[in-house]
Structure P
Amino acid sequence: MNEVENPWQKLSSKEIYDNPWITIHEHEVINPGGGRGIYGKVSFKNTAVGIIPLDNNMNTWLVGQYRYPLDEYSWEIPMGGGPIENDILDAAKSELKEETGITASKWENIMRIHTSNSITDEQGFVFLARELEFGERELEESESDLKLWKLPFSDVVEMVMENKITDSISVAGILKVEKLLKS
């Protein structure tokens, strides 16, 4: 099978829902096995960015908040998004400052990730931020309950391994940084 050739055939497409953050389309398709069906696709209007700030003592910062879709509290790396047409590094710098008050003079894009490729075309990027400076946070209204937690990076890796951090961008980014630090 040619891995580049698309085995799906789209017969029609209609917009089902639209808001400032996402658009949902329903596609009538013929699947790779020849069967007819529908496929729902969520398209995000922002590119996701996650940031792992790491200081000289190997500490990092997590943000915690109650996640409405999950109906549970979540500890995560600082993250957010920026319009797809904008520079992802600018979005990452803005999110880190907004959620933690931290700015960094050294940035490395360490990962591109598809967050849930069976239903969405959303892609995210994870950055490692070093050479940190500290200032005031600039939280958005919806983040008024955002908690900030400084802890050793090794403890954050342990939280991933114990399923205490479950956000996909956070898990992938943390494990990638752990691997990069060992090489």
Structure Q
Amino acid sequence: MQRRRQLCLLLAAAALGGCGFALRRPPQFAFKNLYLQMPEGSSLGPELVRVLRYSPSLRVLLLPSERASADAIFEVRSEQREKIVAGLNAAGQVREFQLRLRLRFRLITPQGRELIPETEIALQREIGFAESAALAKEAEEVMLFRDMRDDMLQQIQRRLAAVTTVQSGTTPLER
């Protein structure tokens, strides 16, 4: 019975290994030192720093004096968080909101060459509203903004990982 169980475990491990299953690894970046230039009071900034520091091969630079020693500079041009009325009922009361999160950024070298041209990531979610459940809807709004922030952080990581070269004269987008 013990041998049969060990054999089943061994076969399961071999099947998982053979199908291409692998644990998610931190992304690999073409640069070793990344300077983050974020606006004062950015809500996304601390989370971006936290996420990027998980990559063992990347050093995140935050001090302005470190900008010159960076291989690449991630400049955040603007960050917006909006809540807009999307629908009203017959009495003119709010029935639905639209939550939006926008980020404009670019990635450049210290010499000013663009690796990622100015790009905007815009996410939006719909949220229904009921006056009788205002506190629950407020908690749901916080959760939706957090979900959008996490989605945005993943998109930023994928875009940074897609940069394949920092040193040569062409960017991945020009190829």
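Laboratory data are not the source of any read-out in this text; all were calculated from the coordinates shown. Predicted model, so just to flag it, every value in this text is computed and none were measured. Cβ atoms are built from the backbone, for glycine too; each structure is taken alone.
Calculating Cα Rg over 2.2 N^0.38 Å for structures P, Q picks out Q as the one with the greatest value. Taking FRET efficiency 1/(1 + (r/R0)^6) of positions 55 and 119 (r between Cβ atoms, R0 = 25 Å, to 0.05) from the coordinates of each of P, Q, which one would give 0.10? Checking each candidate, the match is P. State the single structure among P, Q that was used to calculate distance in nm of label points 7 Å out along Cα→Cβ at positions 7 and 159, giving 5.4. For distance in nm of label points 7 Å out along Cα→Cβ at positions 7 and 159, the value 5.4 is produced by structure Q. Quick one: helix-only ellipticity at 222 nm (-39500 (n - 2.57) for each DSSP H run of 4 or more, over all residues; to 500) came out at -10500 when computed from one of P, Q, so which one is it? Label of the originating structure: Q.
Which of P, Q yields 18.6 for mean count of other Cβ atoms within 10 Å over residues 31-38, as computed?
Q
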